[in-house]
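Just so you know, all these numbers are worked out from the coordinates, no wet-lab data involved. All of these numbers come straight from a predicted model, not from anything done at the bench. Cβ atoms are built from the backbone, for glycine too; each structure is taken alone.
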Structure I
Amino acid sequence: MAQAPLFLVADGMGGHQAGDRASMMVVREFQALLGRSVLTIDDVGFALAHARAAVEAIAHDGSAGAGTTLSGVAIAEVDGSGYWLAMNIGDSRTYRYAHRALEQISVDHSVVQELIDAGELGASEARHDRRRNIITRAIGAGSTGEADFWMIPAAAGDRILICSDGLSSEVDDQELSEMLAIFEDPQAAAERLVARALELGGRDNVTAVVVDAIHVSARSSGANAGGFDDIDSDTRPRAEAMGGMQ
C-alpha cells in the first residue's frame, strides 16, 4: 500500500494462498484510512485491531496458520508539525534515509533479533543463521504479540524505505544506502532494490516501497491540516518488477 497517508508492506505467511489472504485482509482494513490528511496512533491501532480479527477469522475457514507481517509509516501531526508514525509487527522493515545515512527504524520481531539483543549472536552471523526466518510476532498465525510504534519528526528530504524480509535478507544496509542515494526517483529506487535482491538469489517475496517527503511544513491549524505538502512514492513487489513472473 503506497497512498497518502499510509505506506505499508504486509508479507503473508502460512502457505502461499493463506498468506496472500492474510495480507490482503490487512490491507483492506487499512484502506478505510486512505484519503485523510493525517492519522493518529488511535486510528492506526483501531485498523490494526480490525485487521487482526479479520485474519484470525480466516484461520477458521480453511486457512489455518494464516498470518502476515506489517511494517510502514503513516503521516501524522503533533502540534502542527509533520511526523512519521512508524509501525511494525514481524520482520518486514522500515528504514529512513536522511543526511546520507540509513537508519533502521523498526526492530525485527524474530528469534535471531532476540539473540542479537542478548549478545549471543552477531548481526553478520544472523544474516546466515538457520533460524533467521522464525518470527516471534505477527498478525494472525496464532500470535498475540502487539505492534511497536515510533513517532519520528519528519523533514523535507526524508526518504522512507519499507520492505519485506525478502529484500533485507539479501541486500545489506550498505548497499541499500547506496541505492537510495543513487536513484533520485522513488520508482527507480524501488525497482532497482527489488532487482538487486533477485540478482543475489532472493527466493522469498520481495517488496519495496520508497517514499520521499518533498516538503514538510509546520502549521498551527487544526488536526485536519497535514504537515506534509507533497509526497512522492512507489512500490515494487517482485511480480510487478519481474514483468509478472512468479
Structure II
Amino acid sequence: FKGVKILSTRYASTDGLDIVNSQQCAFLNTFIRANDDAIAIKGLDSRAPAECPPTRNLTFCGMQLWNDCNCAMGIGAENHCSLYENIRFMNSSILFSYDDPDYHEALDERAALAICCIHGTYFRNISYENIDVYHCERLIAAGFQPSFWFGFLPGDQSTPGGMSNIRYVNVQSYSNSGSNIANQIHIYGWQREGTPSKSVDGVLLDRVCIEGKPVTSASDPHLVLGPNVVNMTFK
C-alpha cells in the first residue's frame, strides 16, 4: 500500500485509515488529511479480546499526516484483539494534530502518538522512530481507559492486559501551542478494584525532544505518569 493520498475532512468519525485485526501489512509514502484519526489501528469483534485475531507486523513509513481531532498515529480505542505486536511507525511527519475542537484539553487519551485501550488486552514491541511533529496538542499518550468519548464507547477492563517495550526514538516536536496539554507525555497503567491491574512496562524515550530540548528524566514537566508505569528509561 504505497503512494496513496487520502482526504477525509468532513465531520465526524471520518478516520483517514483504519486497520482492523490485520497482520503483515506495510503502508509507505502516504499522505492522509483527516477530520478524525489519521491512522487508527482497531480491534472490532464481538468476542472477548483473547478470542479475537491479533494485529501484528505492521509498518508505516514515509507518512505525512494531518488530523483535525483525536490522534495522528493511533492504536485503539476499540481493542477486541488478542494482541498488538510488532507495530512500527517510522520516518514520518505529523504536519498538524489537534485533540478536539469542542472539548479541547478535556480528553486525556488523545495525542499525536497514541495508544488507547478500552478493552483489556496486550501490546508489545510498538515503536515510533524518526517522527517529526510540527504542530500538536498532547504529544504522546499510552494507557488503559474505562471508556471512550464520555462513555459513548463503553470499555471493559475485566480481562487481563498490559503494555511492554513501547519505544519512542528520535521524536521531535518543534512547536508549542500554548495550551495546558501542549507537548504533554501521558503514560498510565490500570489499577481499579474488581479488575486485573495492567502495567506499562518498559517505555523508552530515546532522543525525544520538545522545542529542541530532550526529555531526559521522569521529572520533566511534560511527563504525566499514572499508575503501574515501570522500567521507564531515557536516552
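Worth a mention:
- Origin of the value 0.70, where FRET efficiency 1/(1 + (r/R0)^6) of positions 44 and 196 (r between Cβ atoms, R0 = 35 Å, to 0.05) was derived from one of I, II: I
- Structure responsible for 33, with percent of Cα pairs over 27 Å apart calculated and labels I, II on offer: I
- Given -9000 for helix-only ellipticity at 222 nm (-39500 (n - 2.57) for each DSSP H run of 4 or more, over all residues; to 500), calculated: source structure among I, II: I
- Label whose coordinates, when relative contact order in percent (Cα under 8 Å, 6 or more apart) is calculated, return 14 (choices I, II): II
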